[in-house]
Structure P
Amino acid sequence: MDTQKKHDGWNEYRNRKIYTPRGKIGILRSTGYGMYSFIGSAVGLICYGYISFFYTSFCGLTPMQVAFLLVFGRILASGVALWIGHFSDSLYRFKFGRKYGRRHFFILATIPFFIYAMFIPIAGLNFWYYFITYSVLLAFFNTIHLPWTTIPSEMTDQFEVRTKMGTVRAVVAALLNTIAAFVVARVLGAWPKDDPKIYLYLQIGLSIVGIIFALITYYTTWEHFVTKNEAALMELDQKQGSNISASRWQNFKATFKEFQEIFKIKTFRKHLFIDGADQMAGNLNGLILTYFIVNVLGLNPSVTAYLSSLSTFIGIFIMIVAGYVINKYAPRYMYGIAYGMALIACTGFGILGFVMPGHLVTWLLVAQTFYIFGGQLYGFLPGTVFPSLPVLDTLLTGKSRAGTFSSLAGLFEQGGFVITNLLGEGVLQLSGFKSSTSGAADQSPTVKLVLTLMISVGVGIFFLIAMYNGLTFKADKTKLDLIGQEVKRLQDGGVKADASAEVKAVTWELTGTDYDKITGWK
């Protein structure tokens, strides 16, 4: 009997390190959490930042062929985004999920993903090879990390600590990207610019480093262990039928019902539009930047990596300050500054493309400096604010659905990527862009004009949308802490009738729901 209790497939795992808080969450532990963010550089520097340029300059693909594989990959990613958060939340149902963790399982799954990325930047193959391999890569590149983003909310319920983790994570990501991008720039600058093999060599090195950092995150963080009692409560609204197809259909409907419930939360809806619009702006800028640098300004492709390195290096100091300020002032003020700076940069890129002044690199750095200040803030803010938003849903429903929040946010990001890639690559194709297999080809004045307009006016429109929603974002530390305290009071057995007038007012302001109409607490 004792042996059966010890190996029950459930409680036997509750004392594993991934479930055990191990001291204060300080700078070092937050750094361990942030190491995983290198996935953005390990895969993104080559397989995202240079991929459109690589495919059109060394693989002979047209812009619309590139758009086709990018869009299809993002459609797959949207499907994965719909599934991965709900699946992560429900992983406690399976023995392997209880053993390796609902969130930590996906950190381990990143290791084969890094290996897979090595098969992307290979020249001389046919369209279908690139279509299949890159579509699969995109399906997981922007989704496999989503469960990881919920770890701060599992490690602590304090806004200030979560903000510290988010700040350190952003600084670590910036520092690692600075080093990685600088190394990539130096190697590309020293290597013959018409030799595509260097992109493969660089990806192999980046993937190996990424695997090491993912393991560091796995062993330095923890998550909440779902007990049998908690599992029973989470299953209360979901009757599991014996028919597999029926169960899948029930899960499908349950997922969309959860999305509908979450989307009704006013603050989170604002967050989705902020994050989605600035992601679209960043995606379009990233898609066009290398083309703009090479085909319009006539500079070496390595300049793109140098700009990335400079951006993230300066961003380190910006985010350290931002992490402090966001605890003192409402995020909406910082959103205004971030998107205002980004709009100035868009204007600068436009002037560069139309005027073509002397000392191009110097003026490009000036424009990029504004983009750095704005970009680092708008890249930092949504991810730092996000871990504190699921508490609003917990107040309304009594449930913990941080993974589902991540899925819906990921779905918006994937949708934005599809739109910007169809827009960018489609317009580029219509303008008469010429592809090559031996390096960048000379482009017509029309193509150069289109590139300049997209990196200035096109990107600027998305930043304006993000700015409007950012300036009307009402959540801040004081209000979210108040909601967190109310949730804890209810979890400890408190009754709704004892809620203060302030709690009711903030609930309405942040969620759009009348506190007295909340039905998630009995």
Structure Q
Amino acid sequence: MTVHVVADQGEVLEFLGNPETHAVSEPVKRIDTHGAVVFLAGRDAYKVKRAVRFPFMDFSTIEKRKLACERELEINCANAPGIYLDIRSITRSKTGLEFGGKGKVVEWAVHMRRFDEDATLDRLAKREGLSKLLIADLAHVVLWSHERAARKNFDAAGALDRYILENAETFAESPDLFSAERIRRVTASSRTALAGNRGLLVARQRAGHVRRCHGDLHLRNIVLIAGKPILFDALEFDEAMATGDILYDLAFLVMDLLERGFRQAANALLNHYLWESGNEAHLAGLALLPLFLSVRAAIRAKVVAASLPYLDDRARKEAARDAERYFSLAEQFLIPSAARLVAIGGLSGTGKTTIAEELAPRIGRMPGAIHLRSDIERKQMFGAAETQRLPQTAYGPSATAEIYARLRRKAKLALEAGASTICDAVHATPDERACIESVAQDLAIRFDGIWLEAPLGLRIGRVEGRRDDASDADANYVRKQSTVDVGALSWRRLDASEMPPRIVADALAMLGEPQELAERAEAPP
């Protein structure tokens, strides 16, 4: 990795690291990255750009560093107004350096409100995992940021091609980390995937899905404040790198979750994003996801490798392992995987959604299957919030027929994009079951139908215990539904009276899928 340090910032870094500068008694904490140094002092944080020039980042002049500080403030205020405050000049006086003096400006710093470092999602995930509610909130926040992001007339396909080639060139500078054969293989696979999807990328740009996004969306750049996830530290030094398909922006976060071993959270994040957006174009856009994930992992490998010169021996060895693991993940994302359709049926309270959520991360290519849920589709069709109860008219025959038609249409889009899909609905009639099977038959892919069964009393207890759920079923509905004749069943029956782990294990055995989720990717020997 070619790195050019173009100026000595030692005096500035010493100034910012001095407690007297900030009128605090406790030591100032310093955090080093390849492109910046952050100082935490009391209730404040100051971030200066390193005077460096990389192939992908140029902070070589004070003018460029000032511009980067201004841009960082501007682009982050939308997502994190409570964190980003202003930029400060560091000037020279007769007695030394000071903030905002009348002397010559020697450096610029972004001034931020300090937050609890242990509240960043990378630390939170390592310490206690990521709850379903937090992942749902995170999907909402990311989608909100995408919906308000500026649309751009930008050649996203051309940019990806450049990233792939730049990655290959940079990897070649570190033969001790990345072998020539692996570089050649991942580059060729990436360019093949891009060539096959260039038309889709162009169509998505014309439809407005290419925008100025966060650009650096991973767990370390998300913090939990007052119980809500806040996106910060958006990419500021290169507008082109921060501009792209919104699914490419989302892919960074999905990739980061997968790399850390949180496949279930990665799958839930993607599905919640798709549910909340309600945009069927994103289902077709899933054809791009393997490429997006691979490029994101490759770029992360490159960036981690760039940090090696700034680390001590122990940290350098760990970072080298991280870079190798990211590279391995980039390879794995491009391995073809046949799509399959799984339909889960059963009366209310049999646990269809619970089982579907557990199965989804284990089926198909990373991060797992797309989960289509009739309860979510119904709420969307009637313009209701996920947990808002609908009137009885929303459950009439015509509405239900439309819901199943929507499920089939969306399943077809996802499957055509190469994404395995789980369709979670009652499927109470032979016609409903035959129609979802026909989706797989028309696409010549594997279909599996699973019918969950449980005693009436257990099903009533389950629906009565639901909280904040999209299903409107109650005990009376469950009793009434029990009188319905579901007709002849060709789907495999599964006893759903057991605890969820047992049911999931039985379902996986039926589907021929591994019982355990894959651990985080490891580099081959």
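State the single structure among P, Q that was used to calculate FRET efficiency 1/(1 + (r/R0)^6) of positions 173 and 477 (r between Cβ atoms, R0 = 25 Å, to 0.05), giving 0.00. Working through the options, I get structure Q.
Of structures P, Q, which gives 160 when volume of the Cα convex hull per residue in Å³ is computed from the coordinates? This figure was derived from Q.
Of the structures labelled P, Q, which one yields 3.0 when distance in nm of label points 7 Å out along Cα→Cβ at positions 45 and 317 is computed from its coordinates? This figure was derived from Q. Computing mean count of other Cβ atoms within 10 Å over residues 61-68 across structures P, Q gives 21.0 for structure P. Out of P, Q, choose the structure whose coordinates give log10 I(q)/I(0) by the Debye sum over Cα atoms at q = 0.11, 0.13, 0.16, 0.24 Å⁻¹, for residues 277-364 alone equal to -0.53, -0.67, -0.82, -1.14 when calculated. Here the read-out was taken from Q. Calculated for structures P, Q, mean projected area of the Cα convex hull in nm², for residues 141-284 alone is largest in P.
When relative contact order in percent (Cα under 8 Å, 6 or more apart) is computed across structures P, Q, the figure 26 traces back to P. For helix-only ellipticity at 222 nm (-39500 (n - 2.57) for each DSSP H run of 4 or more, over all residues; to 500), the calculated result is -15000, so let me know which of P, Q that is. Source structure: Q.
FYI, it's all coordinate maths here, none of it is from the lab. Because the structure is predicted, anything quoted here is derived from the model rather than measured. Cβ atoms are built from the backbone, for glycine too; each structure is taken alone.
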